[in-house]
Structure P
Amino acid sequence: MLKLARLAVLAVAGALVAAPAFSQDKAAATVNGRAVPQARVDLRIKAATAQGQHDSPALRKMVLEDMINLEVLSQAAIKKGLDKRPETSQQIELVRQSTLAGAYVQDYLKAHPIGDDVLKREYENQKQKAGKTEYKVAHILVSSENEAKAVADQLKGGGDFEKIAKEKSNDPGSKERGGDLDWNVPSNFVPQFSDAMTHLKKGEVSGPVQSPFGWHIIKLEDTRDLAVPPFEQVKPGLMQHMQQEAVQKLITDLRKSAKVEAKLD
């Protein structure tokens with residue numbers, strides 16, 4: 001029954017900003033004379049439906065029961081003095097800060113909407129960066145040039161690329177797939193990698209290639225024409241990406257104007 005109590009704090013904060021005005025006086029229930037506000041229950045219902053749950057009498061009953069359980073438990077915790085414990089008080093403060101931060105972010109995004117014209121410009125920029133070709137590529141990542149040369153010699157001697165990748169690659173994301181990175185456009189990789197990849201012929205294996213991640217041996221499996229999805233299809237993801245960038249810039253600007261003195265132990 002406590003499952004709904006673990007809804008993400010920022011999701012609740014987002015619902016708080018977008019929610020209509022609720023009555024602050026109406027009580028959905030009382031526990032030992034203390035009210036469980038209907039506004040708080042409505043907020044949880046809105047957060048639950050935003051995460052895909054269907055608004056129904058059953059959901060509303062479950063949320064109310066959850067809120068009653070939370071009130072019963074929190075009263076018991078306060079009676080025992082647990083709210084005075086340093087760890088507990090810090091957790092409460094973290095939730096308060098997260099809620100305020102989420103509300104501030106939602107308010108900023110509402111006040112600075114990203115229009116279709118901006119999204120379409122970004123869409124065209126991304127199309128230009130992506131180019132017209134996709135590459136199916138695999139790689140073996142090692143730490144040093146000598147290791148890369150040794151791998152290259154193994155491959156030249158008839159070694160199996162997939163087997164060697166599983167044995168020696170340092171890339172946890174592709175190692176178990178024999179180095180397979182699936183289909184990608186060059187802009188998805190660091191310049192050193194993408195430059196080497198685009199100069200390979202189908203089936204060809206590169207020599208050692210250095211990047212900020214280490215040394216790569218790259219194999220070009222195949223190429224194909226890039227099928228760019230239409231704007232409307234990618235618009236939601238593009239909106240999310242641009243909102244994330246806007247929020248990151250907001251945080252950077254706020255930190256510039258703040259006096260921060262960090263001390264690491």
Structure Q
Amino acid sequence: MITGPSSGIGKATALQMARKGFHVVAAGRSEERTTAVVDEITSAGGSGEFLHLDLASLESCRNAARRFEDSSRALDVLINNAGVGGERGLTKDGFEIQFGVNHLGHFMLTHHLRRTFHPGSRIVVVSSEVHRRAEGIDWEGVTEGTGLLGGWKEYGVSKLANILFARHLAQLQPDWRTYSLHPGLADTNIFPAIVKPFVRDKKSPEVAAQTSVWCATSDEVAHQTGLYYAKCRVREPSAAARDDALAAELWSRSELWCGVAAQH
């Protein structure tokens with residue numbers, strides 16, 4: 001299963017996973033755009049399906065997970081890829097939009113998919129080197145849309161949360177394999193059109209997808225978990241991203257915000 005498969009790195013990742021023989025559950029908000037990717041997969045001889053998912057709605061995340069669970073299938077790989085960047089506003093549940101979509105929606109989805117995982121299942125979380133701009137998490141700020149112009153401060157916080165999430169999940173579920181990663185700067189819609197001319201050394205989505213696919217499939221990382229990667233290699237994240245106390249607090253708060261604190 002991959003989130004955000006309708007364009008950019010997500011689409012490239014979905015196509016590459018399909019070429020490797022995986023049945024791809026394409027979880028996205030737009031049925032029209034996501035079904036077009038599924039059609040591209042099947043026309044090339046692969047296998048895929050659409051699953052409606054709106055990461056800005058915790059209810060939608062829960063419902064999507066339950067629909068998949070109702071199919072009685074095991075999930076070998078979950079790639080938490082979707083993300084928004086540079087936006088301002090709130091999710092349907094009142095959280096800062098980037099923290100709510102990039103972290104909390106994926107936290108909710110992953111939690112409700114837990115019964116579909118098995119020993120060796122892989123959870124791949126797409127983060128960013130921008131996480132290094134965040135020295136911590138403003139717990140009040142993530143429930144408000146009061147960031148800097150363009151919301152890039154909050155983007156960094158959400159990407160820090162991605163790494164902390166993967167790190168703590170690895171500690172809680174050692175039978176699973178979790179990975180967070182930086183795909184590299186890619187020419188995708190996460191950059192506003194006015195910003196794109198100033199972003200240098202952009203990769204194609206196909207190249208940027210390689211680390212996600214590597215973490216999802218490589219035998220080389222089959223026994224690794226909780227680490228951060230870039231260019232298909234382990235990379236040390238920031239000091240804040242290695243803070244186990246911060247990771248545990250983020251996890252506890254996320255459980256409370258998602259209303260799943262009593263569910264294990």
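Any read-out appearing in this document is the output of simple, stated calculations on the displayed coordinates, not a laboratory observation. As the structure is a computational prediction, the values presented were derived from the model and not from experiment. Cβ atoms are built from the backbone, for glycine too; each structure is taken alone.
Comparing mean count of other Cβ atoms within 10 Å over residues 40-47 across structures P, Q, the highest figure comes from P. Starting from the value 2.6: which structure in P, Q was distance in nm of label points 7 Å out along Cα→Cβ at positions 168 and 216 calculated from? Comparing all candidates, it corresponds to Q.
When mean count of other Cβ atoms within 10 Å over residues 208-215 is compared over structures P, Q, which one is greatest?
Max of mean count of other Cβ atoms within 10 Å over residues 208-215: Q.
Where does the value -17500 come from, among P, Q, when helix-only ellipticity at 222 nm (-39500 (n - 2.57) for each DSSP H run of 4 or more, over all residues; to 500) is the thing being computed?
P
Kindly point out which one of P, Q the value 16.8, 48 was derived from, the read-out being Rg and Dmax of the Cα atoms in Å. Going through each structure in turn, the value belongs to Q. Assuming 12.2 is mean count of other Cβ atoms within 10 Å over residues 72-79 as calculated from a single structure, say which of P, Q it is. Attributed to the structure labelled P.
Comparing structures P, Q by mean count of other Cβ atoms within 10 Å over residues 32-39, which one has the largest value?
Q
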